[in-house]
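Computed from the coordinates by the stated procedures, all read-outs in this text should not be read as laboratory data. These numbers come from a predicted model, not from an experiment. Cβ atoms are built from the backbone, for glycine too; each structure is taken alone.
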Structure 1
Amino acid sequence: MKSFLPLLLTATLAGCAAIVPGEPAHKPLSGQQLGLSDSVITWPAEQWWLRYQDPQLNSLIAQALTGNPSLDAAHARLGIANAAVRGAHAVQLPQVDAAYSLTRERYSGNYIYPPPYGGAMMTDTSLRLNLGFDLDLWGRNRAHYAAAVSGRQAADADIQVARNTITSSVVQSYFNLQNALTQAKVLTDIVKQQSNVLSITNQRVNAGLDTAVEVKQAESAVSAARVQLNQATTNADLLRNQLAALAGTGPERGTQIKSASLTHAPTRLPETLPLELLGRRPDLVAARLRVQAASSQISAARAEFYPNVNLTAFAGFMSLGLSNLLEDSSKIYGIGPAVSLPVFHGGALNAQLDTTQAERNLAIANYNQTLLTAVREVADATTSIKALQQQTIDQEASLQAISQAYDIAVSRYKSGLGNFVQVLLAQNEMQKQSILTTDLRARAYKLDAQLASALGGGYGATTTTGSTDETTPLSSADNAPANTGISAKTVANTPIH
């Protein structure tokens, strides 16, 4: 047996199907190509939204992350991936089956069985254990297992992708709602101010200082402000419904959300785009792992071109007649190799190899696109926050100036020194600047949340759960993406093959 097996392998290898070279593999982008540097920054904590110190928001996110269909689907996909890993691992182990058969049969008197068996009814029975073991000489099963492990790790990262998406959606909708509520409050004050101007105009008409023209203009201004107030209120109601749906509840939950004060959003901007982003973004980690899984599948497809050698063995009992089945003379056993050799499959194996290579190229293209998107999102958020800081200063100054101008115009109009046109112009400008100020305040929070999400949303963070202190930079070497067993820095610096 020992001398036979090498000779058999040599002979079968000579007749293997030929591998046709495929298209060259696509090249994955590297962080260095996009200007990412190996720098240390303050990464978002796992529960980064706690820094806003808003119990309403915390409660909404907790509800949204409990039993959300998107998260349930991600967990289901992880369950499928775990089962695939177990299945791929099981193939590498010996397979043992127990078999029992019993057949009542009349044997032909004119066949190979002599009397007394020929022409008689007999019971053909066997009891045996069969053992099979794929030697996996070319690593096909090991490659399938490696692909399954990478797929499981990618599915695990997908759970964090779903979590980040849900969290980001809740935070953005929440601050949109707070903006709408603040605008409604501002517009309510504007309606009161313009109603006061209307009252002054009526007094001036009674005194013969103005005409019905100014009254109608004042009434129009009040009505226009009420329309905007109604629009802001309706927008707030729609956002309440949206948040209730995100939290997995009915519209009643949205009505419980109250107005919160948006005073100053915490902003910590990275000086440079960090290379460690490759290991901190769960979507990048998942895309990278899928490239690895696709590469492993190519190795498995190549192994299909070589002989498949299985070691088989059996032991048991076989007899004609049930009564003597377990007698010592009924024992059977055997062992030997089973070799299958692909010689001609009409190009099926090469087609299968081409498919796996194309899937690897697709995975690389998806990874490259995900990386480009990640870098752009961080850059966009950082640029917008820097621009907003100066815009906020200028806007506060503009609002203060127009508010003072409005007060002066109303005072002059009331005392008969000014005209209604000046008041109307000041009213319109103050209304516009007041709304713009509320927009910028809400935008500061939304951009801060956008940056936290773009930086991975706390994926791989080791800060204490519930902590709101994010002033200490995280060590890039000590923080690993959850459940992957690979540090973020290792992921960032390991090339994709």
Structure 2
Amino acid sequence: MTSIPLVADDRPREECGVIGISTPHGEGVAQLAFFGLFALQHRGQEAAGIAVSDGQRARVHKEPGLVANVFTPEALAPLTGYHAIGHNRYSTTGSSTDRNIQPFLVETMHGPLALAHNGNLVNAPGLREELLSRGFGLTATSDTEVMTLMLAASGGRTWEERIERTLPAWKGAYSLVLLATDRVIAVRDPWGFRPLSTGRLPHGGHAVASETCALATLGCIDITEVAPGEIVTLQGAEIHRRQALAPAATAARCTFEFVYFSRPDSNWNDRNVHHVRQRLGAELATETGIDADVVIPVPDSSIPAAIGYARVSGIAYNDGLIKNRYIGRTFIEPTQDIRERGVALKFNALRENLAGKRVIVIDDSLVRGTTAGPLVKLIRDAGATEVHMRITCPPITHACHFGVDMGHDGDLIAARLSIDEIRERISADSLAFLSLDGMMRAIGGEGEQAPGYCNACFTGRYPIEIGDAQPKLAFEGVLA
């Protein structure tokens, strides 16, 4: 069944979340993976999967839907073992069909291998063609299947050796977890595009996850990042680390993890996401201040930034929009009248806080421009006398090829229109974006610009050659 979005969202789409667990006692490993995925639900809501190994054989359960719906007690019961990996999916390469749900599990001459991946390989088309020319059959349209089959066919005595031999062929973003018979292995690309951290479980064993919030949910201590180019092996009570590839001369961490993707209680690169977002708002107030009566966020990711903006500007912070957090996706076809209400289904305006006020609206991004106009209208209809939009990042003018679905350049409103043209399109009294320098000062945290981040979606300067990078659905024509 195809899901039908009720509301056209203007956010970049989440990239995916991964979790890996290895315990010496084998009690509730699938349940631990479930709770880890539950904490990472914000990174992908299309599908979820968990693969488990008991030291002899591996099992997998994966379906479309949210974590709580996919993993009922009945679904978790057969997933017994010592080692597990899990995945939340939003599709970036390949469509959101069942065949692309992760983890991918295959039988190899070295035993079972499962793989789950957050990121996107820019050279996936060439790698895919090479596999086909060698006689491999492909059943999916995801670059994750390509990575799985390449590892299955590689030489080496151990999985770590096979990974190390294969890594140089992969160009792009990948934070991934692998499940072998007796271990979980985590790998991060040498540019460090996507986050990945590991920690020690309170009752023995180790975990690895896309964000530290998932490790905190599991009670982990001694949390550290998987370094760019590093292979980390989790094997019960033991953890082994090896630097397989030299880190890139210049790191390319995704700034959007701070702007929007990561949960506010996560930490990355020794920075707390919530605090960075407050600093984004503070920089925005310094750069784009204007007289007004109230500062309101577009919930939820913009709340810390609105707090920071209000603190620096001296303008009162308040709630102006109440979000329906359960609207998500629906299997029910909306009526035309409901469809036309659009944003009003997702947000209600608090008239008491807006009527007769000059309102500053803080939002984290403006991508396609589909919801900003309806939001401005919603606030005006609630009685606001002025509506000023403030965005906590620069205009997005270029597509991402490293695991974020922003659409193509032609989909991006800032690639087609000037800021004043966008302001006119959304009917705001004023519109301003945070500068690139201001954003990097906020991420740096000490008034200095933070080095080692990817800002290609704002600048068009990609940290690696994107070459034959293909649109998200490029491989769908063959496997229809």
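Observations, loosely collected:
- Parent structure of the calculated result 2.4, given that distance in nm of label points 7 Å out along Cα→Cβ at positions 233 and 249 is the read-out and 1, 2 the choices: 1
- Origin of the value 16, where relative contact order in percent (Cα under 8 Å, 6 or more apart) was derived from one of 1, 2: 2
- Rg/Rh (Cα atoms, Kirkwood Rh), for residues 321-360 alone - structure with the largest value, from 1, 2: 1
- Among 1, 2, which structure scores highest (criterion: distance in nm of label points 7 Å out along Cα→Cβ at positions 177 and 297): 1
- When percent of Cα pairs over 41 Å apart is computed for each of 1, 2, the largest belongs to: 1
- Given 125 for volume of the Cα convex hull per residue in Å³, for residues 377-456 alone, calculated: source structure among 1, 2: 2
- Source structure of the calculated read-out (helix-only ellipticity at 222 nm (-39500 (n - 2.57) for each DSSP H run of 4 or more, over all residues; to 500), -7000) within 1, 2: 2.
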